[in-house]
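Please go over the structures that come below.
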Structure P
Amino acid sequence: MAQGTPLVCARVSCTIAQPCRTFAAAVSVVASGGQVVVLDSAAYGPVTITKSVSLIAPAGVFTGIEVTTGNGVTISTTGVKVRLSGLTINGLGGSYGVLQ
């Protein structure tokens with residue numbers, strides 16, 4: 001699973017022509033309550049979430065977060081609603097897959 005040119009669409013300002021290539025980039029531009037939908041199989045790296053958002057990998061799209069250090073997904077704000085769907089979080093020596 002290489003970090004080449006994966007496509008992530010945040011349905012706000014990430015497009016197929018100019019995709020966000022990490023969850024962190026997509027989450028930074030999506031509106032609260034929005035969706036980040038993965039369009040291409042790849043490893044997307046760790047992400048810190050500070051607002052209500054959904055990270056969605058549709059059927060047939062392998063979406064991995066490899067946790068070698070720190071946390072895979074950090075939910076750093078109380079009271080937000082986060083939906084993770086279809087993601088694979090691989091613990092490779094990091095602290096936590098998902099930390100709230």
Structure Q
Amino acid sequence: MSTYVLATAAAITLVIKSAGAVIVGARALPLRISRAIDMSVIAVLTTLVLTSTLTTNTSIHVDARLIGVAAGAVALTHRRSSVTVAAVAAVATTALVRLFQ
């Protein structure tokens with residue numbers, strides 16, 4: 001069943017992206033709409049990360065993963081750090097917390 005759900009989601013995504021390209025065409029989106037789309041992408045990504053980090057089956061579970069995500073977020077707030085540095089910081093922090101638990 002999950003294969004059908006994945007295939008359906010992929011098909012819907014393809015239709016939405018194709019419709020956007022046909023409707024907008026070569027025109028640029030207004031700045032307000034472009035900013036709203038950018039912010040919605042950030043919100044959806046944040047929701048996915050927090051959902052996968054904090055939940056186990058049907059309950060909320062706070063453990064070392066949350067501290068690792070927080071360390072990665074702090075690393076991303078610095079201007080000169082890359083996503084790779086943030087990922088390494090998150091993994092290392094999670095490992096250290098699990099080591100000393």
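For relative contact order in percent (Cα under 8 Å, 6 or more apart), which structure out of P, Q has the highest calculated value? Biggest value here belongs to P.
Computing helix-only ellipticity at 222 nm (-39500 (n - 2.57) for each DSSP H run of 4 or more, over all residues; to 500) gives -26500 for which of P, Q? The value was obtained from structure Q.
Source structure of the calculated read-out (mean projected area of the Cα convex hull in nm², for residues 20-59 alone, 4.1) within P, Q: Q.
Of the structures labelled P, Q, which one yields 163 when volume of the Cα convex hull per residue in Å³ is computed from its coordinates? Answer by label: Q.
When Rg and Dmax of the Cα atoms in Å, for residues 36-83 alone is computed for each of P, Q, the one that comes out at 12.7, 38 is Q.
Comparing FRET efficiency 1/(1 + (r/R0)^6) of positions 44 and 68 (r between Cβ atoms, R0 = 25 Å, to 0.05) across P, Q, which structure shows the greatest value? Largest value of FRET efficiency 1/(1 + (r/R0)^6) of positions 44 and 68 (r between Cβ atoms, R0 = 25 Å, to 0.05): P.
Laboratory data are not the source of any read-out in this text; all were calculated from the coordinates shown. This structure is a prediction, so every number in the text was calculated from the model and none was measured. Cβ atoms are built from the backbone, for glycine too; each structure is taken alone.
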